[in-house]
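Student: Below you'll find a set of structures to go through.
A short reminder: the numbers here are calculations on the coordinates, not readings from a lab. Quantities reported herein were computed from a predicted structural model and do not represent experimental measurements. Cβ atoms are built from the backbone, for glycine too; each structure is taken alone.
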Structure 1
Amino acid sequence: MKQKDHYILWPVYFDSRKTRKEGRRVPKKLSVENPRVEEIIKALEAMGIEGKIEKDKAYPRCWWEGGGRVLVRKDACSFNKRRLILEVAKLLHRMRKK
């Protein structure tokens, strides 16, 4: 079911092992290997945005992989979805560098 009042962030959006065709939405230099929903939540918290994990969900193109997803309320976020994904990717990249 569509979440009209939420942005949905799938870990595959940030996965360096995936191609753009497979669902990665950030440049290769900002992507990380095998991101987890918990890391995405930490990045959102660092930005002051609240997110909700749904562990039992799977990205439709790779339904057999699982991994979950993160929901972010649109009214709690000052970014559009594209900008939100890029900002989360930057933070994930920085968190993995440390």
Structure 2
Amino acid sequence: MANFDQIVVRIIKEQELIIGPLAWSEAERVQGITVLDRKKAEIILNSADPKHVVDQLVGQYERLFGRASHEVCKEAVVGILADLLPNEIPASLKG
């Protein structure tokens, strides 16, 4: 589960570099993510299916900012994904 927390935080922080604090606001709109502290980048995943939460987060950014935003999400977590088994990788981050 800790890997999925890291994935979510890394995606949010990378989006924050591009769109600023709006990245955190959009993340808070995703069901299953609770932001505890934006400055410390502390979140809690409240879901039995963290892969689905990641997919929803990526989708949230993509709906607002397009395909380039999706690619930013994928690039942000490439190092973390290397430690996961293929079946553990959220669908939105494959390929």
Structure 3
Amino acid sequence: MAHITQEELIKLARISQLQLREDEIAPLLKHIESILHYAQCVKDVAADGVFDEHQQVNVMREDVVIKTDPEPLLALAPEREANFFVVPKIIESK
């Protein structure tokens, strides 16, 4: 697991032009350690999965066309024109 020392943290703060007070170092080290631990867990999980990027598998369902009567839905529309919904214009044409 990745680990960061107090000296490394102070060096990183200096390089990043951050000023750390002495009382901020210990809590920050603890927080960074938890982040590094989480990153290691994610890395381990990703390494467990074997992914073949060249394998093409359709995980979606097959599209099936079902003939339906549009009238019940169109009857609910506040405004319609023939078999179409009328909606406010949002793009101006030139």
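Student: Consider the structures 1, 2, 3: one of them gives -14000 for helix-only ellipticity at 222 nm (-39500 (n - 2.57) for each DSSP H run of 4 or more, over all residues; to 500) as calculated from the coordinates. Say which. It would help to have the intermediate numbers written out before the result.
Tutor: Working: 1: -9000; 2: -17500; 3: -14000.
The read-out was computed on structure 3.
Student: Let me ask you something else. Can you say which of 1, 2, 3 returns 1.3 when distance in nm of label points 7 Å out along Cα→Cβ at positions 32 and 80 is computed? Numbers along the way, then the final one.
Tutor: On the way: 1: 2.6; 2: 1.3; 3: 6.4.
For distance in nm of label points 7 Å out along Cα→Cβ at positions 32 and 80, the value 1.3 is produced by structure 2.
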